[in-house]
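Since every read-out is calculated from the coordinates, none of them should be taken as a lab result. Treat the numbers as computed from the prediction; the structure is a model and nothing was measured. Cβ atoms are built from the backbone, for glycine too; each structure is taken alone.
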Structure 1
Amino acid sequence: MSIKARLSTPRLLLREPRAQDAAAVHAAWGQDSEVLRYLASPPADSLDTTRARLAWDQARWSKRSAWTWLLAARTAPDQPLGQVQLLPQRLDGPAHHLRLGYLLARSHWGQGLMQEALAALLSMLADEAQVWRVDALVDVDNSASARLLDRLGFDCEGRLRRHSLHPLAGPDPRDVWVYAWLRPGA
C-alpha cells in the first residue's frame, strides 16, 4: 500500500507527526477534555505524555501498523490543529479494512476543516486497490461526528451496544454507531 506521508487540500496540510509538535499538540487538544470526550484516551497529564503519544504515532508509521497525520493550515504548517488516523484491522496480511479516527482542536470546530481533510484522505484511498473498507466508530451522543460521516458518504451500518470505553463520557462502556465507506466500485 502506498500511503502518502503528506496530503494537501485548499486550506490544509496533512503530515506525519514530529517530535517538535508536542508543545503545540498539547496546547491545542492534548489536554482538552471536550475534544477528547468521545475517545478512549484521557487528556494528557503532562507535556511528556503528549511527547510519548507522538513518539508512538511515529513508531507505528515507521512499522506501517498505523498512520497518523497532523492537520495544519497551509499558511502555518508548524501549528497542528487536529489529527486523522488510520488503523489496519488486520496486521497479518493485506490491509483491506481500515479504522478511521480523527479529532480537531475546539478553536477550529464548525469550519469544515475535518470534512476537507477526510475527503482528501478518502480520495487517496479510492486509488488503493488493496483498500476495500474504511469504517469509524462514533459514540451515539456524538452527533457532530455522525453528521460529518454522513456528508462524506459513509453509511451507518448499525449500533454496537456497550462497545467502547470513553472515560470522559462516563465510566461504563458506551454504545457506538458503525459508519462505513467502501471504495468506489467495491
Structure 2
Amino acid sequence: MITKKHRFQASSPRNAEGFTLIEVMISMVVLTIGLLSLLGVFGMAMASTQTSQQNGVAKQLANEAIEGILTARQTTNVTWDQIQNTGSGGIFIGGLNPIYNPGNDGIPDTADDSSAGYQTLQLPGPDGIFGTSDDVSQPLSNYQRQIQIDQVLDGAGTPIGTLRLVTITIQYTTPQFRFPKTYILSTYISEYR
C-alpha cells in the first residue's frame, strides 16, 4: 500500500534528477566562449610560429652588421674616425637601407654596397638538405637595416673620444602583420682592439 507521503515525494518535481533547459543553454554558452578563446590563442601561436624564421633572419642581419664593423676595426681597413655615419664624416650610410651584399670593402651599409645586389638567404629545397640542386635562394628585399653610430658622453656631458654607441635597427615586413616589425641591437665599440 502506498501512503500519501510516498506518492507526494515520487511525483514532486523538486526531487527530479537531471538538468533544466536553461541550465543546458547556459553551459553551452560558457563552453562556446571557452572554445572561441582557445581558438584565438591557437591562431596567435600559429602566426608566431610562421614569423619565427623572419625574426631569426632579422637577428642574424643585426649580428652580421656588428661583426662587420668590429672586423673592419680589427683589421684596420678603416680608421677610428671612419667608424661613424656619413653625416659625421664616417662611411656608414644613415637611415634605413635595403640589405645589399657588402661591396668591395666587405663592410655592410657603406656606399659601395648597392652595386653588389640584394643579399639572399639560401634555404634547403624539398629534400631538406643544403647544397643540393633544389635549394631555394630568397632575396632579402623585405628587410631594411640602419646603422646608427653615436658619441658616448661622460657624466659631465663631454664626448668620450674612444667609445661609440652602435645601434643596429632591422625593420621587416611579414604577410601576417600589417605593420613592419623591428629588431634593435645596441652595443658599445671601443677604439682599442
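Values computed for the structure shown
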read-out: FRET efficiency 1/(1 + (r/R0)^6) of positions 42 and 162 (r between Cβ atoms, R0 = 41 Å, to 0.05) - highest-scoring structure of 1, 2; value: 1
read-out: If FRET efficiency 1/(1 + (r/R0)^6) of positions 26 and 66 (r between Cβ atoms, R0 = 41 Å, to 0.05) is computed and equals 0.10, the structure in 1, 2; value: 2
read-out: Identity of the structure behind 13.0 (criterion: mean count of other Cβ atoms within 10 Å over residues 106-113, calculated), options 1, 2; value: 1
read-out: Structure from which 1.8 was derived, distance in nm of label points 7 Å out along Cα→Cβ at positions 122 and 146, options 1, 2; value: 1
read-out: helix-only ellipticity at 222 nm (-39500 (n - 2.57) for each DSSP H run of 4 or more, over all residues; to 500) from the coordinates reads -7000; which among 1, 2; value: 1
read-out: For 6.7 (distance in nm of label points 7 Å out along Cα→Cβ at positions 34 and 82, calculated) the corresponding structure among 1, 2; value: 2
read-out: If mean count of other Cβ atoms within 10 Å over residues 114-121 is computed and equals 20.0, the structure in 1, 2; value: 1
read-out: Label whose coordinates, when Kirkwood radius over Cα pairs in Å is calculated, return 16.9 (choices 1, 2); value: 1
read-out: Read-out relative contact order in percent (Cα under 8 Å, 6 or more apart), computed value 16, structure in 1, 2; value: 2
read-out: Winner on distance in nm of label points 7 Å out along Cα→Cβ at positions 58 and 170 once structures 1, 2 are ranked, highest first; value: 1
